[in-house]
Structure I
Amino acid sequence: MSAAVLRVEALSVAAGAQRVVNGLSFALAPGEALALVGESGSGKSASARAVIRLLPPGLRQVAGRILLGEEDLAAASARRLRQLRGPGIGMVFQEPMTSLNPAHTVGAQIEEGLALHTRLTRAQRRDACVAMLERVGIAGAATRLAAFPHEFSGGMRQRIMLASVMLLRPRLLIADEPTTALDTLTQAEVLDLMKALAREQGSALLLITHDLGLVARYADRALVMQAGRTVEEGPAAQLLARPSADYTRALVAALPRRGPARPPRPPAPPLIEARDLLVTFPGRGAWLRRAPPVEAVRGVSLAIQPGEVVALVGGSGSGKTTFGRALLRLAPIAGGTLRFRGAEVTRLSGSALLPFRLACQVVFQDPYGSLDPRMRVRDIVAEPLRLPAGLPPRQRIARAEAMLEEVGLGGIGDRFPHALSGGQRQRVAIARALVRDPALVVADEAVSALDATVRKQVLALLADLQRRRGFACLFITHDLGVVEEIADRVLVMHQGRMVEEGERDAVLDRPRHDYTRALLAAAPRPPRLAPLVGN
């Protein structure tokens, strides 16, 4: 075997007196892909940041060695670390929009590493940047160098980050949850590209993820972490199929699985019905020259029955979130009609729209962004009960406390959102949406940022509440595993249009449209646990 690119020996990282990484050891050979796996708080991201010496304030390495080749990074000076970051170690972060500078063009940011670490002329650097952008699939690369990050989709921004890192041909590539917010097609494209570039350049890949489907598809080996410690390590396929540790078995068992189809519901008038819905946004332009409007949703029709769970899936930019917002009258409708309980609501406004608003609620993707950080949890949940006026404050608080109890958060009403975990914050968002007993709930990527076990808990909670309360649900997601677990019916959107619709099993097992087949083919399949052998 070739000499290891990276050796981590008994690494410990502490926050104050508490160790968040405790005695971690592993080695990574050239061309090898190792996945660090675990729930949020397991220490996997802290381990990756310790390797590149970018621990956030409050965390520090307290023990162990990190060897890049034969060089101990813990003993390297700041100047030496600047020399190593780039040609020695490259890192692709989870959210490219926060790691790309919005004030600079992508060309300037990609070229920066070459300017710091090579002696290429400016023209040579530009040619290298264009060639790498073309390699990662950015169309019109020569002209896109002058564009800014906000002018690209999430998948394109992640490709740009990857291009800037791989231009310097690092010996070690660290990817920290690089595809969490991406749809299955874009996710597969980015990871296939990352693996191909690493193989071409002989780079070792350290993949940080909580997605076991990605581990099964892209990793050679996997190391499972819990509470900062190694639980088990081994070949990825073998470890996921036959884990020896109970914790690993629990992670695999928490992956979404297809449940039995619910009995067909008797025909009934739709709760909400959209016909030929059109949503447009103003086109970009300068001065008096304005580009034509952009059609984000193009003539989409949908009817949802009372108590039905409909999954709306599609890639980034397909229009699914815009359609969901239009269905709630949170996005302007340029054409078509929207009816709720048989009544037209397309053009209603002000007080005339209030009954519709109160009967329809939403759970957003990022609960931390949609919860007021200055309000206590009980007040956040009680706030929807202020309308219509008349319910006394004591009764509002009592109903909020009862709702928190129902979602498994009894006794935390005095806390603020920052004091809760991601899963707890999502439960608060669900409680707020349901406290008025709505007829329709739109859940927009409500579990995409959660790790497997927390996601399973939140999905189980939402399914249980839906069965008991009987509300209809439009579940917007790019995760086809989630679709398998919760949906009665599936709708597929592509480029603003509805391309396929049908019962869950029919769409997932017998897709008719090429785009649906591509989404299904790109989705990483969860590993199947081998049966336990008797003691």
Structure II
Amino acid sequence: MNVAQRDSLPRLLVPLAIALAVALAFRIPHLSSRPMHGDEANQAVRTGELMERGVYRYDPHDHHGPVLYYAALPFCRLQTERFSETTESAYRAVPVVFAGITLLLMALIPLFLPETGGASFFAMLLFAVSPAFCYYNRFFIQESLLVCFLTGMVVSALAWLRCEGRRRRGATAVSFGLFAGLAMATKETFVLSFAAGGLAVFAAWLAVPKAEPRGRVRGLLPSLVAAAVAAAFVFVLFYSSFFTYVQGVRDALFSTIGTYFHRATAASVHQHPWWFYFQTVFGFKYGRGPLFSEALLVLLALPALFRAFSRKTPDRTMTFLAVYTLALTAVYSVIPYKTPWCALSFLHGWILLAGFGVATLFQLCGGHAAKFLFQGFLLLLFWHGRQAYTACFRYPADPRNPYVYAHTGSDCLNLVAAVRERAAELHGNPAATRIAVVAPPSDTWPLPWYLRQFPETGYWTDAADIPAAFAPELIISAKDQGEIVSERFGQGKEASFYGIRPGVLVYLFLPSKEIK
């Protein structure tokens, strides 16, 4: 870091503090109030196994990379030593923290691109109030971590381009590799971001066909080797469960490819048309619900796109960012398999482009025009912030919220409350209550999370397989298993319906009040 960069550090702290305060105001409050999504519950139970047994085994067929689980361990340990006593806030604090780290990394961009002016600050504010990011930064899933690590790769690459000296380049190359390895060990969709990044680097190289300085070319190969070694180390470290499970590395290298290729192309409940993400992020309204839209990001990004593809004065940085964002948006739209949180990867690109676009407009405007532009930007932040508040606190599990997807409904909480109440009446101790859950694995979530305090809970897909000796006192079953459950264990029990999430109904068999 040179003298100019050191002098600019204090000027970065105030914008970072403002953006961080705004971001945390939307992300921290009431973390435990929303029902646990099935995917969150699945991840939390996996973390619980790691927490109590100290063992993690990568499963390429049903789970993503291991970084999220290891990252959650200190948060859980700070709360309790037992998985059954952990709460939603311990897990959801993980993506909140990584959202803060993402902001920190974005704040470092002006150190290496001083000519961008306030672009980073504008982008940080847009990130802080982004409805999609505010909502999913409160979700215990991998996307927040993936965006953080991808941002770290970009900042490390910018640092490498600006720094001088073999040691400094080596350090930034290692930093790039560490972030790359963390991204690879977080979620398998990293390959899409890496592919888009490779295309963007090539486009940026073509944008300004001017030979690089010889010293920079000479330092490229050692830096690439250092980055590759660092990335490989992190990749092996996590997938091998810290060198205790070599099969995890083999599965990550070979089994994952086939699994996710099949998942991306095969017909499933998550197959959606190409415009799914555009509808979710850039314009959504359900019935009389409020309008959710971040479409103005695209409008604000137009000046940056012009700089990226200008024939006379092309900007290599803008070219990279524009091609990366457009390519990633396109590839996610083309793939039939879609879930709304996947949009965060390319949405972050649009936020960065919008930040550069706003900075460009301020450079072009003067006097009253700049004043009106500033007021308009504040209004946009207010509107996005209002959407974020609505999504996070008013409609956190409501279909009028575009980010609510196959979400656990409040009726599931009613089911859990009924189970706890009846268990307390039977024994006064949840640990003594025998519960059978009979349903396909995909329909059981998030019940394993909500039943984590009932150790005598068994899971089956067919009621005929429940051992008679188990003699369950409470039974939760899928609709098609209800008749068998009633015949085998229904005597003296009352049955009722509950909705776990949209399209998933279950029976709950409870002992009659007169029978204890």
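Nothing in this text is a laboratory measurement; each read-out follows from the coordinates by a stated rule. This structure is a prediction, so every number in the text was calculated from the model and none was measured. Cβ atoms are built from the backbone, for glycine too; each structure is taken alone.
Comparing mean count of other Cβ atoms within 10 Å over residues 129-136 across I, II, which structure shows the greatest value?
II
Assuming -10000 is helix-only ellipticity at 222 nm (-39500 (n - 2.57) for each DSSP H run of 4 or more, over all residues; to 500) as calculated from a single structure, say which of I, II it is.
Details: I: -10000; II: -19000.
Structure of origin is I.
Have a look at I, II and say which one yields 2.6 for distance in nm of label points 7 Å out along Cα→Cβ at positions 17 and 377, as calculated.
Working: I: 2.6; II: 2.0.
It traces back to I.
Which of I, II yields 29.2 for mean projected area of the Cα convex hull in nm², as computed? Mind showing how you got there, number by number?
Numbers: I: 29.2; II: 26.8.
It must be structure I, since only it matches.
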